[in-house]
1. Can you tell which of P, Q yields 15.2 when mean count of other Cβ atoms within 10 Å over residues 58-65 is derived from it?
2. If you work out mean projected area of the Cα convex hull in nm² for P, Q, which one comes out largest?
3. When relative contact order in percent (Cα under 8 Å, 6 or more apart) is calculated, the result is 20; to which of the structures P, Q does this value belong?
4. If Cα Rg over 2.2 N^0.38 Å, for residues 66-273 alone comes out at 1.13 when worked out from the coordinates, which of P, Q was used?
5. Comparing P, Q, where is percent of Cα pairs over 18 Å apart, for residues 146-241 alone highest?
6. Among P, Q, considering only FRET efficiency 1/(1 + (r/R0)^6) of positions 226 and 250 (r between Cβ atoms, R0 = 30 Å, to 0.05), which has the greatest calculated value?
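Bear in mind that the values in this text are calculations on the coordinates, not laboratory data. What you see is a predicted model, and the numbers here were worked out from it, not measured in a lab. Cβ atoms are built from the backbone, for glycine too; each structure is taken alone.
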Structure P
Amino acid sequence: MKKSNLLISFTAAVLMLAGCKKQVAVPEGDWQGCVVGVFTADSTATFPGNGEEGILEFEKLIGHKVGSVLIYPTWEDKFPAKECEIIAKCGAIPHITWEIFWPGQTYNTAPTGPEGYIAMNEVLEGKHDAYIIQFARDAKAFGGKVMVRFLHEFNGNWYLWGGLKNGAENGGPQKVVAVWKYVVDKFREVGADNVKWVWCPHGPSPDLSPESWNNIRNYWPGSDYVDWFGLDAYNWYPKDPWGGDRPYDSFESCFRALYDSCAVLGPQPMMIAEFASGEFTLDSLNKATWIKEAFAQMKTDYPRIKIFTWFHINKELDWRVNSSPEAYTAFLDAMKDPYYIGSPLTGKK
């Protein structure tokens with residue numbers, strides 16, 4: 001074979017290999033640093049209430065780009081295409097917490113009965129297939145990456161879809177797993193591969209059943225069904241809004257055990273899907289010191305956390321980053337660390 005032909009063949013082979021390499025999917029969370037994420041519902045910094053302006057106002061508030069934005073559609077809602085388009089326009093990843101609620105079935109107020117939450121049973125009976133499939137098709141049509149956090153905080157005693165309200169030691173975690181797999185399989189049937197599934201237990205709380213049946217490993221659907229670990233926890237100290245005493249939870253006590261328990265289940269990246277602290281004083285500690293410690297420890301001790309989501313709302317407590325001047329200054333200082341990045345999609349810091 002002539003040298004020129006050899007050169008052509010070699011070049012073609014290199015180009016072919018390069019083309020194949022480009023088709024390899026980038027692993028989830030494969031970026032340097034940790035993405036700034038938010039759920040915001042505070043005056044003008046509200047999303048989706050104030051549309052794109054809500055995101056921009058929060059970015060202005062913290063002096064930093066946002067790379068993930070959380071919203072809460074229920075099963076009354078269609079796939080939130082408009083909201084996802086706005087989030088994507090801002091260069092961020094939509095983070096959907098998809099709650100199985102209908103009118104009169106909010107939080108933990110609806111009765112569950114001996115058979116558990118009726119919605120969980122109906123899903124497994126196929127009664128909501130049309131809705132699930134249409135939601136999946138609309139998610140696929142959106143096209144961009146979207147994270148779906150489904151059945152979140154399943155190990156708590158508050159949500160209707162949790163293990164406690166669906167059988168507890170008599171098959172509660174198994175029902176949660178069955179519903180999870182059923183819904184994920186429906187999305188796969190329509191090819192909604194742009195949807196990334198976030199499996200999200202809650203960290204230490206007086207409202208978690210301590211029995212062995214409620215260990216999070218009993219809720220694990222397997223690595224084939226999970227793209228991200230989500231971790232939720234809050235510092236409620238000293239009291240919740242209903243008058244109950246609450247222990248002090250540092251960032252470490254919120255997340256260390258939960259992080260370690262998830263880490264042994266699979267190799268997936270992690271996100272803090274919800275977290276914050278209310279205002280408090282405990283000796284030399286306050287919300288400002290809590291924030292400072294949280295972001296320092298996240299950077300040094302939790303390398304698999306690739307997104308955090310601050311719960312910026314004055315709700316049960318004032319969780320906002322600017323609930324006090326001191327807390328606000330601490331948050332602004334934390335965001336100056338280049339470890340905390342904006343959009344992993346656009347490279348905007």
Structure Q
Amino acid sequence: MSRVARAPGRVNLIGDHTDYTGGLVFPMAIDRATTIVFDAETATPMRDGSADDLRGVTLTSDNFDGVVSFTLPVNSPEKVTPSWGRYVAGVAAAMAERGMTPRGFSGRVSTDVPIGGGLSSSAALEVAAALAFGIDADSSTIAAVCRRAEHLATSVPCGIMDQLTSVAGVRDHALLIDCHTLDVTPIRLPDSLAVWVVEISTRTLDGSEYPARVAQCAAAEREIGPLRSADDAAVDRINDPLVRSRARHVVGENQRVRDFAAALSAGDAREAGRLMYASHFSLSRDFETSTKKMDDAVDAYSRVPGVHGVRMTGGGFGGCIVVLADDDAELSAPLCAEFGGIRVRAADGASLSSIA
């Protein structure tokens with residue numbers, strides 16, 4: 001009997017570059033997902049009555065070329081080819097680090113999460129792979145394993161937001177996540193509002209300046225302590241102006257997440273939108289992760305009737321913007337024709353099912 005491991009992508013409404021400092025984020029799992037249809041390997045009896053312990057993974061993809069094939073355990077996930085297989089191999093290696101035994105499987109991967117668009121296609125693949133490997137753990141542990149998988153597979157020192165959102169998503173709700181305690185609080189999205197994502201440019205964080213931003217935040221924390229508990233006065237004491245600007249974004253963004261959650265819970269779309277614009281300005285100026293094309297798109301959508309807030313979303317250096325608008329807003333207006341966009345809805349988190 002074949003099985004289906006499904007894991008959604010995510011869009012972050014507010015709270016970027018805060019998760020790897022244990023801060024606050026406000027994402028939602030989306031109704032676009034990565035699936036692995038697979039058959040789990042079973043041990044093969046040997047002539048002496050024992051079992052063949054050789055296990056492995058074989059995967060093809062509807063979206064990428066090549067066949068991923070490796071045996072377990074895997075010692076160097078970053079060397080697996082083709083490159084998309086590194087994320088799968090990374091999950092197996094991360095499970096083994098925790099004393100878990102991943103089972104082998106063969107199957108096929110497909111996704112409708114835009115690749116390289118900042119909607120966590122890699123995290124969705126990692127989470128789906130973890131389910132196919134037979135992981136048996138709570139949501140936080142699964143997310144931690146998959147975060148570690150990304151560290152092993154790439155040079156990107158990501159936080160835990162993407163993986164935890166993919167695991168813990170709740171239909172019709174965004175998630176207020178404390179990335180230090182890993183507490184997840186679902187907050188219902190008002191029926192009167194719609195969320196759109198607009199892909200501005202494809203990119204990969206592997207090889208980007210993302211690790212530099214992580215290092216700059218670490219430098220700030222060595223000077224003033226954890227940014228998740230710092231205030232503006234502490235930020236002002238940082239000597240290096242570049243490090244100070246990075247810290248200013250993180251501290252301000254944590255407060256914006258708190259205020260955004262309160263505004264959305266109160267149905268105050270105007271205030272929620274104002275906070276999104278403030279977040280984008282901070283990411284563009286203090287954190288320098290936006291691009292001119294993304295700034296132009298934010299400006300274009302901000303002038304569409306019925307739009308409350310727009311900002312870049314994800315790790316930056318390209319990718320997507322997210323738009324919060326009235327449910328009946330017309331986002332295909334001529335003003336936005338250059339960019340397009342798709343409406344997304346908050347979805348449940350990862351799941352495992354059987355097919356006959």
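1. Label of the originating structure: Q.
2. Between P, Q, the highest calculated value is found for P.
3. Derived from the structure labelled P.
4. Clearly, the read-out refers to Q.
5. For this comparison of percent of Cα pairs over 18 Å apart, for residues 146-241 alone, the top structure is Q.
6. Largest calculated value belongs to Q.
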